[in-house]
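See the structures that follow.
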Structure 1
Amino acid sequence: MTRAALLVLADGRFPAGGYAHSGGMEAAVTSRDVYDAATLEAFCRGRLHTAGLTAAGLAAAAAAGHDPLALDEAADARTPMPALRQVARRLGRQMLRAARATWPSPGLDLLARVRPQGAHQPVVLGAAARSAGLTPLDAAQCAAYESVGGPATAAVRLLGLDPLEATALLARLTGELDEVARTAAAAAGRVPAEGVGALPAASAPLLDVIAERHAARTVRLFAS
């Protein structure tokens, strides 16, 4: 595969269901934690270095070919809130369906058999990257970008922000995004010697809390 496969996997139009999720942005807007471009940037930066780092580590490890079942259990341990676990598995099911159609492989078929209820999305993302011939660093970059790209895009709809502002915000985060991806890929490289405990487990308690609040709402624009 060519490096262009990374563009396909990271494209927001890849039919993996991400368009229906805001990554906590809708709940943050509802609670008035995010209300303008400055607070959006703070939210995205915080999400990148916590949930984004954790997801990037899991994706990198899956792309490196480590045991997907162990990685899925590690993802469960890093996702304490039921609402976020459900979201991660729902997104994982949709991504697996899209990835198997795009880059068929025995690894993706195995993941579908052993986790029929859906594996966590970062684990599936990493497995998809491996099937596409991409590296663990590629998978980490994709996961890190998703952690901020989704919320920034959702904020444009939720707050009526200028899309140019949201895009400029993402551009300002690219250096930190690359740093997070490198850290995650390096941690994945330590898994053979140290086990899945070597992977990042950065927490974001506020994201956990607002995810549960959002799940309890009867009227919402995004599924999460």
Structure 2
Amino acid sequence: MSLRPILLLNLIGLLLLLSWWQTLAPFWPALNAWVFHAFNQTLTADNLGWVNLVAALNTRTFDAISFLVMVAVLLLAVSRDQREGRLWHWFGVGFVMLFSAGVIALINNELPYGHPSPTLYFQSLGEPVNLTTQLVNFSTKDTAGNSFPGDHGMMLMVFAAFMMRFADRPCAILAAAMIPLFSLPRIIAGGHWLEDVFMGSLSISLLLLPWLLLTPLAPGAVAAIERLASRLDLPFSR
């Protein structure tokens, strides 16, 4: 095991956090505000087709679709793996991934910092804000009392990281592409700041996931599940 890639990824994560320190690099507030206003000004009654699309992409139904796409990518990775006992190998990958995502979610909940979504923030300043919830007739989400870090983006990053570690390149690329595609709707609707995902979620991922995936920890846990299945002579085990 080499510590160099782990420390390099940790350094990138620390630099991202350092870029958030406004006394050193005050560009995040300006960039956040610019991105929010650029998208928010398009969410008007004159663009109801666009508004309905953005609102639909921020529903629980689309969250379920996102999850199904992740399952499809995972199944694609299984189908492309021709090794003996691959089903228990990938069951182990899925189990360790879900357990890791749960632990990271708990860590996120204990972070001492948080802030409201841009929609709530600019409303508190008395600025006019376009809300998709006021323009569509179905349940959607465009606000959050605490939007930092982006939990949806974090789960996408956990999935992509595991695919990069255990799947082949095409599946890893698909998983990585899902991060901007599926997290962008939250940013467009104003439920998250840009920094919530591409600074908060990303920096935490770069600090935690390398120690899980580039050490024997996660691979060892997956291998242990495979050995247990084999020892118990379970179907499809080696």
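Taking 4.6 as the value of distance in nm of label points 7 Å out along Cα→Cβ at positions 15 and 87 derived from one of the structures shown (1, 2), identify that structure. Going through each structure in turn, the value belongs to 2. With mean projected area of the Cα convex hull in nm², for residues 31-78 alone coming out at 4.1, pick the structure among 1, 2 it was computed from. Answer by label: 1. Source structure of the calculated read-out (Cα Rg over 2.2 N^0.38 Å, for residues 55-94 alone, 1.13) within 1, 2: 1. Given a computed value of 20.0, 65 for Rg and Dmax of the Cα atoms in Å, which structure among 1, 2 does it belong to? It was calculated from structure 2. Computing distance in nm of label points 7 Å out along Cα→Cβ at positions 143 and 215 across structures 1, 2 gives 4.2 for structure 2.
The greatest value of relative contact order in percent (Cα under 8 Å, 6 or more apart) among structures 1, 2 is that of 1. When FRET efficiency 1/(1 + (r/R0)^6) of positions 7 and 135 (r between Cβ atoms, R0 = 30 Å, to 0.05) is calculated for each of the structures 1, 2, the largest result comes from 1. Computing distance in nm of label points 7 Å out along Cα→Cβ at positions 103 and 199 gives 2.8 for which of 1, 2? Answer by label: 2.
A short reminder: the numbers here are calculations on the coordinates, not readings from a lab. Since the structure is predicted, the reported quantities are computational estimates derived from the model, not experimental observations. Cβ atoms are built from the backbone, for glycine too; each structure is taken alone.
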